Structure 1
Amino acid sequence: MKENQEQENEELEYDEAYYTSRIKRDKQERGIRRSNLWMRRFKVLLRFLMVLFLIFLCYKLIRMHQWYFSPRAFDSSKSPYLEILNNKIVPDYYIVAALRKNEVPKVPIYMFNTDGIKNNIMQLDPIENVYIRRFWFPARLQIIIQERIPIITIAPDENVEPIAFFTKGGKLIGRDFLPLDKSFKTIKVLTYGTQGDDYRHWDKQRVEMIEKVAKTVKNVSKDPLEYIDLRNPKDVYLNIGGLQIRIGEFDDTCIERIKRIPSIMPQVKTLDKKIKYIDLRWKNASYIKLDE
């Protein structure tokens, strides 16, 4: 009887301890779930605040004045908002004048359409192409110029500065863009621009013919071609290293006549007298005209 009583007491103590631990564990689990719930709510709130902050930051970035041009951006080529590169023929002030035809944009740089600027600059004759790069902080433009290549300069006399020039492809450009930079090596042509051979009416074929003659002279002579005298188109002279070469009519046959220069140069060097010109007008003969 006593043993049964003790066994019952032990069972009661066990049940009480079990329920006590169970209640404690349940409280802990509820506390953990509550903490997780608040943590999830906090993360949602944090994400919401972060989104608001990013929206605010984007708005501020978009509204920053560094995105916008200064009203004085096109005042001068020295403007810190403008950089002009690679222009050897066209002076900066011509490009700035073309820029002033456009209003300074009142929109952010990333929304600014540069087509109008490009079209105005392209109206300048020596310019072949224009590349425009946009930068920000601060907003500025970099204008990269690609110019036509000068190949022929026109002058009425050997002692007169050129009054016009032709570029590769036959484009005639006037004295507004002269003198040329000394880095350009051109063929000097003397012509009055008179009726019958007016250089203002030369076509691409005529320009290519002059190039061909200059190239032939370079191949057959060690001396440089000083100029081509086209003032009389039917009686043309070449000046090669100070020596006058008379080649007659300026046509395709003159190329073959020019190729005879090396054959007569040894005889020229043996003469002590001053030479007026070398006459190559004839098909099968060359003559040396002395200066009497």
Structure 2
Amino acid sequence: MSKAVLKALFIMAIISAQSYPRILVHGHRGARAVKPENTLPAFEYAIAAGVDVLELDLAVTRDNVLVASHDPALPEATCQGPAGATRVIREMTIEQLKRWDCGARANPDFPKQQAAPGTRVPTLDEVLQLASRGAFEFNIETKISPDKPHLTPSPEEFARLLVEAIRRNKLESRVIIQSFDFRTLVAAAKLAPEIRRAALYAGIPRDLVALTREAKATMSSPHYRLVSQESVRALHEAKFPVVPWTANDEAVWDRLVAAGVDAIITDDPAALIGYLKQRKLR
């Protein structure tokens, strides 16, 4: 092969790399489409699939242990436990919570999901200890709401517990803190400005740059329906990466790729990784 041809191929490779930047894959609640959400089996599946980021939610027990759960109360459809016991996580100690099996039943909303009997709600420390299995990151949501203060610690305490856990596991550079409730992001920014923060948003269209700044966030995470080429361009000009949620089909992935997003949060990370590879985007 001549030097001229080699040079041409090299230039084409550079242009291709610039035209199609790597889009990171966040496994939503681990891999909710395939394994019980927010569980070690889901996170382990996502890691094996090659995910870039494990996305998870946090609740807090009565004795202030951070645990992976999207809902403040354990759902009846998927979690089995002691008869008559409370399902509200904030009303349980970690010892009481560990009596519940949240993998015995597959979620009927996800036809591909496989049950994992005997699966317990993991603590955040248990999830973060998976870090040694690869170079992936963690995208951790504080599930907190101003109108339900009895279900969580205060925003400041929630942020403190989370920052302490991140630092205890020496993962400051590998964690994103995300929330719809910007009070925890503001508190986290004061405690640990070096840790990235994502402003989650759904609802009526808004100026996402202004919203991200309001949240003291370092990246924007809107619902995928709110993403456009114009909004992504504006966020990028403001130096904010764009990480939409939760996109599960190819038509939506096509639109997000065309818009120029930096990452996609999905319930089926293996499928999204396969899609990106097929299109030479990974």
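Just so you know, all these numbers are worked out from the coordinates, no wet-lab data involved. Please read all numbers here as calculations on a predicted model, not as lab measurements. Cβ atoms are built from the backbone, for glycine too; each structure is taken alone.
Each of 1, 2 could give helix-only ellipticity at 222 nm (-39500 (n - 2.57) for each DSSP H run of 4 or more, over all residues; to 500), but the derived value -10000 comes from 2.
Computing distance in nm of label points 7 Å out along Cα→Cβ at positions 23 and 207 across structures 1, 2 gives 10.5 for structure 1.
Given a value of 0.85 for FRET efficiency 1/(1 + (r/R0)^6) of positions 47 and 143 (r between Cβ atoms, R0 = 30 Å, to 0.05), calculated from one of 1, 2, which structure does it belong to? The structure behind it is 2. Comparing FRET efficiency 1/(1 + (r/R0)^6) of positions 39 and 95 (r between Cβ atoms, R0 = 35 Å, to 0.05) across structures 1, 2, the highest figure is found for 2.
To test your reading of the models, identify which of 1, 2 gives 6.3 for distance in nm of label points 7 Å out along Cα→Cβ at positions 111 and 231 when calculated. The correct label is 1. When relative contact order in percent (Cα under 8 Å, 6 or more apart) is computed across structures 1, 2, the figure 19 traces back to 2. When mean count of other Cβ atoms within 10 Å over residues 79-86 is calculated for each of the structures 1, 2, the largest result comes from 1. To test your reading of the models, identify which of 1, 2 gives 7, 27, 34, 21, 7, 2, 1, 0 for P(r) over Cα pairs in 10 Å bins from 0, in percent when calculated. It traces back to 2.
Assign the value 1.2, calculated as distance in nm of label points 7 Å out along Cα→Cβ at positions 175 and 199, to the correct structure from 1, 2. Working through the options, I get structure 1.
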